[in-house]
Structure P
Amino acid sequence: MNKHWPRWIEASVWKHIDTICQANNLTLYREAALNRDEILQLADYTEFRLDGPFIEQMHPKNYYHLEIEVNIAIASKLHLKDIFRMKRNQGIILTALEGPIPIYRYGRGAEDTGTLLGCFTIVPKRDRNDRFVVSNFGRIEPSTPMEQSTVEGHYRMEVTG
């Protein structure tokens with residue numbers, strides 16, 4: 001196991017998704033990075049959350065299965081002239097999550113070479129056969145004209161280390 005895996009994984013997954021979001025004029029924030037006043041000023045935004053890595057050591061001793069869950073919250077202002085805005089944003093996120101997601105050794109330390117560690121590939125959620133889970137919550141607060149949803153994907157990668 002390598003102590004840098006969690007950092008390399010989060011940085012790489014973030015960069016992969018953010019690159020696709022930026023290309024589609026959709027801003028990606030870290031979970032809970034915005035306050036309520038900032039949120040109300042935005043037409044659309046997404047929040048990034050990563051759970052894991054969940055690490056299982058296999059045999060031989062230096063072989064590992066790594067799993068992660070990526071969850072992107074999406075908020076879109078309601079517009080009568082653009083009723084499919086949320087669905088368009090969900091499509092952007094689904095495209096970003098399709099994978100594979102390359103993991104690079106990003107950072108500034110001696111082991112942070114920028115080289116490829118491996119690639120996460122999408123796998124069905126543990127208790128279901130879905131590759132992605134899209135949850136629509138609609139309008140959460142009556143006083144805020146925004147609808148919200150999440151898109152979640154589950155991934156696996158095998159590495160030595």
Structure Q
Amino acid sequence: MRLSIAFVAALALAACGGETASTPNELLLEGQSLAAKGDHTAALANFQEAISAMGDDTASPLFAKLQVAKVTSHAHEDADTAVLDFLNAAEAHPDQIGKNELASAVTKLSEGGAFTAAFQIVKVAEARFEGDADIVALMARVDEDIKNNASADDLKALEGLGYVSK
């Protein structure tokens with residue numbers, strides 16, 4: 001009996017699980033799980049795939065969640081690019097990436113020790129939401145995290161960005 005190539009390919013796909021592509025929400029959840037395990041490279045790939053799968057659906061709240069998750073994992077790989085990508089997305093989509101999303105990214109980055117990334121984003125948030133009490137408090141928390149946890153190299157890099165300890 002001769003098996004067709006298509007039939008063999010179908011069997012091979014079924015043997016591999018034959019799974020269909022994950023939804024953006026599934027990719028977010030999987031990426032968050034990977035990030036929690038410290039696998040930021042794989043997490044970042046999931047977040048980027050989810051954003052791509054969303055296409056033009058940037059009005060979805062999921063888009064903003066993915067951007068915050070992406071910058072948090074990306075900062076472990078390349079903080080400068082992570083911040084630039086996130087701030088570009090925030091500028092292009094100010095209604096989706098607002099004060100809460102900026103604050104969430106800053107908090108996660110600061111808690112994760114990515115102080116230069118957190119500082120750069122909080123400075124943009126300060127300019128965008130000038131005088132906002134929540135952003136002022138956020139800057140104070142970042143400043144406290146920096147004072148208590150930043151290394152000498154972190155402080156040098158932060159000073160180069162205009163950071164002055166309060």
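Quick note: the coordinates plus some simple rules give every number you see, no bench work behind them. Note that the structure is a prediction, hence the values are computed from the model and not measured. Cβ atoms are built from the backbone, for glycine too; each structure is taken alone.
Structure above, values below:
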item	result
Given -7500 for helix-only ellipticity at 222 nm (-39500 (n - 2.57) for each DSSP H run of 4 or more, over all residues; to 500), calculated: source structure among P, Q	P
Highest-scoring label, criterion being relative contact order in percent (Cα under 8 Å, 6 or more apart), among P, Q	P
Structures P, Q, by distance in nm of label points 7 Å out along Cα→Cβ at positions 62 and 94: label with the highest value	P
Structure (P, Q) behind the derived value 6, 26, 32, 21, 12, 3 of P(r) over Cα pairs in 5 Å bins from 0, in percent, for residues 46-85 alone	Q
